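**Q** I've put the structures underneath this note.
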Structure I
Amino acid sequence: MEFNFITLFPSLIEGYFSDSILKRAIQKELIEINFYNPRDYTTNRYKKVDSPKVGGGAGMLMDIEPVERAILDNRLEQKSKIIFLTPVAKPFRQVDAKRLAKESSITFVCGRYEGFDERLIELYANEVFSIGDYILTGGELGALVMSDAISRNIEGVLGNRDSLVEESFENNLLEAPSFSKPKKHKEISIISEFSKGNHNKIASIKDWLSLYKTKYFRPDIYQKIKAEYHEK
């Protein structure tokens, strides 16, 4: 998988790939990262990349031309799925991470200031995503979130592929609580069945715990799937 980042601040992203799982994935050539800074594609002497909004309004927008040149000069529109990060978009979900992990190249366009000229999205976006109902100072964090989630679903990136099986959202539920040693800590004991080795029983308990956890923390998800579990 090739991840391309169009960003004014490559250093905000690059460091995240220098440790742990993603570093090993790069070393194993499972993923590759490239950066394209719009400032390198400006034609003005000050490397300016923003302009006021037409029609008024607070803040500045990223200029069309530098972002467009970063895309076209590197032929990213031909060889890569181009994703724009903006709060004005559909939410990024686990199902998207699994689907996008099958791509060979993804380009994340990271906004700054008050965002993009809408024409950039209309001309070059294959998909547009938001990572949540809040506003960040730039799209770099969103690109990191997405690239991390996508990378985990690429064959060979995780040391143990089975780690994906019980994760949250894999069965439309939040993941069940997990426990380690000791069996009792500060008067709180683990669920006794978890240490008895009956894997069918453990799986059943985890299934219901996932349901209850989802009901408490994500009632929006629970409402969509509760009928299925009430029929069991």
Structure II
Amino acid sequence: MTPMLELRDLRAGYGGIDVLHGIDLTIASGEVVALLGPNGAGKTTALATISGQISPSGGTVSLMGHNVNGVRPDRLARAGVCLVPEGRGVFPNLTVRENLIMSTYTGVSISSIEERAYELFPRLGDRRGQTAGTLSGGEQQMLAMSRAMTTDPALLLLDELSMGLAPMIVAELYERVGELAQKGLSILIVEQFAQAVLGVADRAVVMVNGEIRTVGAPADISRQLAEAYLGG
């Protein structure tokens, strides 16, 4: 079957200096892939390139067999690519409901958006009139994910979902990620803290210095991860 996402010899970076040095990766429909590695490995750059924020300097990004090099982020979003960036990316001065209203530009009604968001994270329904900047970090992450899901994406890109959050909240967020995957959504998750994501991933990919070093089943990846993080 044609993969949902395919990267071939992908090179990209900033100011003419490549951070990614020839990445090859495929993600099937309905597959969850964890992209792991230490700080500076190029993980976030990979997500930015897939989502159209950075144009590749070489190689290809393909969605369902179509080369999307150079396609603008808004067009990729309409094609089903959705990025939840590091730092959550909510509008702090707007209420939860007003944040969700911002997603109606896709043509989906606010009633449908709210229904989907509050079903995914019921506590957001209890806080619909609360200013987003006063939510806990975990609740802000829930709101960011809810806004992402309003576009009914085919490929969800998550960047450091667990950053700064309590373990109990991280477990709840990844429980929802697992539920989304069971519904057929393809998900690429960047995480520095591997144990947070390995329980829901179908495959794990270890990236070091802009190169993919290891691809394997999550249960088989512990030794390679230790070497990557400790410089072995």
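A short reminder: the numbers here are calculations on the coordinates, not readings from a lab. All values reported here derive from a predicted model rather than from experimental measurement. Cβ atoms are built from the backbone, for glycine too; each structure is taken alone.
**Q** For FRET efficiency 1/(1 + (r/R0)^6) of positions 23 and 191 (r between Cβ atoms, R0 = 41 Å, to 0.05), which structure out of I, II has the highest calculated value?
**A** Going through I, II one by one, FRET efficiency 1/(1 + (r/R0)^6) of positions 23 and 191 (r between Cβ atoms, R0 = 41 Å, to 0.05) peaks for structure II.
**Q** Work out which structure the value 28 belongs to, where relative contact order in percent (Cα under 8 Å, 6 or more apart) was derived from one of I, II.
**A** II
**Q** Quick one: P(r) over Cα pairs in 5 Å bins from 0, in percent came out at 1, 7, 15, 18, 20, 17, 12, 7, 3, 0, 0 when computed from one of I, II, so which one is it?
**A** It was calculated from structure II.
**Q** Can you spot which of I, II the value 10.9 was calculated from, given it is mean projected area of the Cα convex hull in nm², for residues 95-214 alone?
**A** I
**Q** Identify which of structures I, II gives the largest calculated value of mean projected area of the Cα convex hull in nm², for residues 111-150 alone.
**A** Working: I: 3.2; II: 2.5.
If we compare mean projected area of the Cα convex hull in nm², for residues 111-150 alone over I, II, the biggest value is for I.
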